[in-house]
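Take a look at these structures.
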Structure I
Amino acid sequence: MTLYEKIVSKEENIALVGLGYVGMPIAVAFARKVNVIGYDLNREKVELYKKGIDPTNEVGDEAIANTSVQFTSDENDLDQAKFFIVAVPTPVNHDHTPDLTPVEGASEIVGRHLSKDSIVVFESTVYPGVTEEICVPILERESGLKCGEDFKVGYSPERINPGDKVHHLETITKVVSGMDEETLDIVAKVYELVVDAGVHKAKSIKVAEAAKVIENSQRDINIAFMNELSIIFNKMNIDTKAVLEAAGTKWNFLNFRPGLVGGHCIGVDPYYLTYKAEQLGYHSQIILSGRRINDDMGKYVAENLVKSLIKADKHVKGARVAMLGLTFKENCPDTRNTRVVDIVNELKEYGIDPILIDPVADSAEAKREYGITLHDIKDLKDVDALIIAVAHDAFSNLTQEKISEMFVKEDKKVLLDIKGILNREEYEDAGYIYWRL
């Protein structure tokens, strides 16, 4: 029997290493068909899963409570697995170089529990070559086994979109790869158990790694173009959203919008590609130009808030400014790598300590990561300016009357609607100093 047949007959188990926004939905999906061990270093997170609580909101508490996944923070439980899926974060360091510590650490853990005829599939976003040149030697060192003889490896880039209830694991075509044809066939069949949209067999592991890293680089460049247009059109006193709506009537116009680019993918992945390019002697021009624009947008927003306060004849230093939204994207509790913090930090340079409100965000994480205390929107009053930074559905019921109640009475009201979720004309007609990207 092949490893695939043993997994389907539940003679062998799949192990998910890393139970975050990517790994946990994969574990839950596979557990509907086969035996799954879900491992994570974070004991607190594992205990929440065991209690039926989904801190990521990706599949919901009910799905967690009813899943058959064997959640564990004891790496010895990985001895029971034969097919390993590694889904740990791959962030960047402060100097924008790849931080491979998590994937290297995961490789060490898996290596300690590898047995003969196992397959290890990496899902973490990396630059081409990491799986075979960095992870495989670690697996061999820790296990004492030989790759290609005793165990095999593959790569299947994650395409999870946090907070997206339409595009998820089952509905997105899965790119799969393997070190040889036999491995590729088994990896493809395993993923076909849960991916209704089917799989695409990449020519090699490096092709699959490269495909992933350019997906988000492409988005990053397009958003950077929109952000640059926003800067230009603001200087011309032209509404960027109106321009994009007009241009969008053409059938082949790409539907991108300006905004803050954070998260673990779009704002990070391009640096993995440019890092590898630098090693080979090529200095990226387009990719890094886009990164510079996107990394500076928080500063740009803060500068425009200050200009708006001056227009309203308000003191900048000590201004009472409220910000709605802290997470890196709408309807997602994750605050890690959020670029909203760039606005906060820049405002502090002007002597402004903004009040943060985010009913979706993980408040403990916000305090731990940034030292930010989140407040309740009901307590907002007497503000000089309001910034709507994240387009959460929770903010969609904000009427002009509710927003008006937050401001100092009789004063000019400064409103920055970064994502353009409000009706510009309505607020300008009401005397607001309104600004958006």
Structure II
Amino acid sequence: MILDRTVQPAIHDAIEFDYKLPPLNSVKLDNGLPLYWVNAGVQDVVQIDWVFPAGLWYEVMPSTAHATAGLLKNGTEKFTSAEISEALEFYGAQLKVNAGNDFATVTLYTLTKHLPSLLPMVLEIITGATFPEHEVEIHKRNAIQRLLVSLRQCEFVANQRIDALLFGEAHPYGRFSRQEKIEAVTRQDILNFYKENYNLANARMFMAGRIGDNEVKNLNAVFGNLKLESKEPSKLVFPSAPVSERVQRIANDADGVQGAIRIGRLFPNRHHPDYTPSVVLNTLFGGYFGSRLMSNIREDKGYTYGIHSSLGPEVNGGSLIVSTETGRDVAELAVKEIYREMELLCNEPADEEELLLVKNYLLGGILGDLDGPFSILQRWRTLILHGFTEEHFNNNIRIYKTITPKEVQLLAQKYFNPTDFYEIVVI
């Protein structure tokens, strides 16, 4: 059939499409270690994630979660830091370790054919890290140097302080780096955190790429033979303790010409029925380039190059935060306009055309995510780590498609009360 190029192709809104997560395979290795894997993509590449309950939530000693993640591949009982780096470079692979608020993740990217060669080294890194004293000292010096440089930037200070305002500085989600905390961390603190929280018995494995049963067998041959000793991580409880002073102004640089604005409040996480419809509200408010905040404060007023509002859903809580940087002379005017946009969303329902644009933006992003193996894996991983099934994804799609202007307005009235927000400007 010859394509008639004189006829314009039909244009469809993203809202018209059907959405289905590609299938996820789930197996247990010989020792019971759970593995979730997705066969997708056309390139012979693979991503494997080992996810541990080893984020900031599990810290007893501040700064140990990041230190442990940063040092995990800096030496084991069999390999030095240099040998690990050389092996990864030889195979053209990447091994990343990241600690977030709730989880720590070890991620391997490599060509599929190199898995048999790399997996034994990854196992050694995960189970046999030694955290040499000299590596600990180098890490601490570098972390302090990065912190001192970052503290000169008003946006860095604002990001630290808004979390502390929302949750309290003693809370894992509100805790921020201080030089004295980094200096106080010892090798033994890191070893204790590692032994307590990087236990493979508590890990979940995720794999995606052009893969199949052979790659599952490779993983089982290396990780399935290890004897697992199940031990639940410590059950720590950190009630939120926000400070009473909701509005703060911080002078960080006497000669600074820019102010960093953060306005935020505590917010439900993914398990609350308001969360998914609030994704639509937040996107309309400040979650994409065509949002109300961008149209007003960037396009109309010219106070900033960019402004964004975001939801931060964690396992044990959440937040909504508006972030922007402006000239110091217009910072207070920008703050007023942010609250003005909240008020408008409370008082006037969005029109159908504007809401349709937001729906198409959200659903179009999901269409893109469902096109690549690694983004598909990320969708599944988020569901599994938060205790959801595929039905949660399907329900989200339904809400994105059907939410009405009135429902969005009611959510705004519920969550956009200015007295619920903490406000900080750092100059």
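Throughout, read-outs are computed from the coordinates displayed, never taken from laboratory work. Here the structure is a predicted model, which is why all the values come from computation and not from measurement. Cβ atoms are built from the backbone, for glycine too; each structure is taken alone.
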Using relative contact order in percent (Cα under 8 Å, 6 or more apart) as the calculated read-out, with 10 as its value, let me know the right label among I, II.
I
Once distance in nm of label points 7 Å out along Cα→Cβ at positions 14 and 406 is calculated for all of I, II, which comes out largest?
I
Please state which of the structures I, II yields 1.3 when distance in nm of label points 7 Å out along Cα→Cβ at positions 262 and 302 is computed from it.
I
